[in-house]
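So, here's a batch of structures to check.
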Structure 1
Amino acid sequence: PGHSLRTFTGSTAVMSIDFHPSKDDLICSCDNKEIRYWSIEKGCLVGVYKGGVTLVRFQPGLGKLLAAAANNQILILDAETLRCKFKLQGHKSPVHSLCWHSSGDYLASVSDDMVKIWAVGSDSSGVCVQVLKAHGTDEKFKTCVFHPIFHVVIIGCNESLMLWNFMDRQKMTVPAHEDLVSALAVSDVTELVASVSLDKQFKIWK
């Protein structure tokens, strides 16, 4: 980016942000626990949701749903009205990562000791279909992404990546970094995965 197109003001400190997949809109969560919905074209605030939210992610495709982490639960909101459709519960500690499957039918949520896969498509009211629990104090989950083709969730852990086939319930751990893997990204075009870590390195995986 060479220059700023718009500046949005009126929020407290912003903790998370995401673009709508099919509209010229974006949404952010703030440290006062509000969700604020903005129109990029008009440069104005469209809506506010107050619900103790720290992380927001739009459903891929049409963007009809919005997943929002609020402590140890996930709120599934109507993206147009910001009304809560249902809640996903079961984590025992705060949720610090959310990622959607590209189909928009599945959502993965990550806390320190647990990864859960939820069916949250248009015909579902939020059913947990798989759970992966950490083993021992050395295994800590931080972040995750879905592989763009396979039924595999890639999980960023302490010094490693875990590849979890949530259909076959098989997993494999790959040594990756010298510290906690703090974030992951995946390319739907190249199928490459990028990992970053507190060890000051980022790596590309295939």
Structure 2
Amino acid sequence: MDVQFYGANCVVVNYKGTRVVIDDTLDELGAKSVLKPGDLALYSGPHGASKVEVKLVVDRPGEYEMGDVSVHGVAAQAHIDEKGTKAVTMFKVTAGDVNLLFTGNIYPNISEAQLEDIGKVDVLFVPVGGNGYTLDPIGALKVIKEVEPKMVVPLHYADPALNFPMPQQDLEVAVKELSMEVSQTVPKLKFKVGDFAEGMHLVVLEKAN
């Protein structure tokens, strides 16, 4: 499995010929979409119509499979929604016994029932840009402590190439507020279940070209 980051909350997972694209709303932010025909497109929140004929679009809770990849969507409260509403979806993507969780722009309060539904998480992809638009580092840290992953990858921080509705924090500032040391910075994540070291590690995934 390999994983690449394209800015905002957009991440692409490749596994045994299956390509899963999470939260590609890049064209709404002034950049080019990375979707390709045949992709499995996951959207944690509101999104526009795709200009590419993907194989499947998933934007709600439920169980889904494509190739050797399984997806479990869990309803959650959006960061800007009122308490009790569940307008967004967290996605757990499982490939080769590695469990990835993409929170999207959730409110930082995952319930015990949601945690039980999600189950084991190896890698947590969580936004940190804040400013009322998505999780800030304090909210992200709360989610990290709730989920207890083996690896944390920060998403959705300041990017001069993207036109966010609200300014986002710089990655360096967000990492400092997380009070976690970056264990490594990589252009692409490649791993299998046995690759995870003891403890919890913060890994910065460089933006792909």
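Bear in mind that the values in this text are calculations on the coordinates, not laboratory data. The shown structure was predicted, so the numbers you read here are calculated from the model rather than taken from an experiment. Cβ atoms are built from the backbone, for glycine too; each structure is taken alone.
If we compute distance in nm of label points 7 Å out along Cα→Cβ at positions 45 and 189 for structures 1, 2, which one ends up with the highest value?
1
Could you figure out which one of 1, 2 the value 10.8 for Kirkwood radius over Cα pairs in Å, for residues 101-148 alone was computed from?
Source structure for this number: 2.
Given a computed value of 0 for helix-only ellipticity at 222 nm (-39500 (n - 2.57) for each DSSP H run of 4 or more, over all residues; to 500), which structure among 1, 2 does it belong to?
Of the options listed, only 1 reproduces it.
Where is mean count of other Cβ atoms within 10 Å over residues 53-60 largest, in which of 1, 2?
Once mean count of other Cβ atoms within 10 Å over residues 53-60 is tallied for 1, 2, the winner is 1.
Out of 1, 2, which one gives -0.81 for log10 I(q)/I(0) by the Debye sum over Cα atoms at q = 0.19 Å⁻¹, for residues 29-108 alone as computed from the coordinates?
1
Taking mean count of other Cβ atoms within 10 Å over residues 37-44 from the coordinates of each of 1, 2, which one would give 19.9? Walk me through the intermediate numbers first.
Working: 1: 14.5; 2: 19.9.
Derived from 2, not from the others.
Could you tell me which structure in 1, 2 was used to calculate mean projected area of the Cα convex hull in nm² as 12.0? Could the numbers behind the result be given before it?
Numbers: 1: 12.0; 2: 10.5.
Derived from the structure labelled 1.
State the single structure among 1, 2 that was used to calculate relative contact order in percent (Cα under 8 Å, 6 or more apart), giving 9.
On the way: 1: 9; 2: 18.
This value belongs to structure 1.
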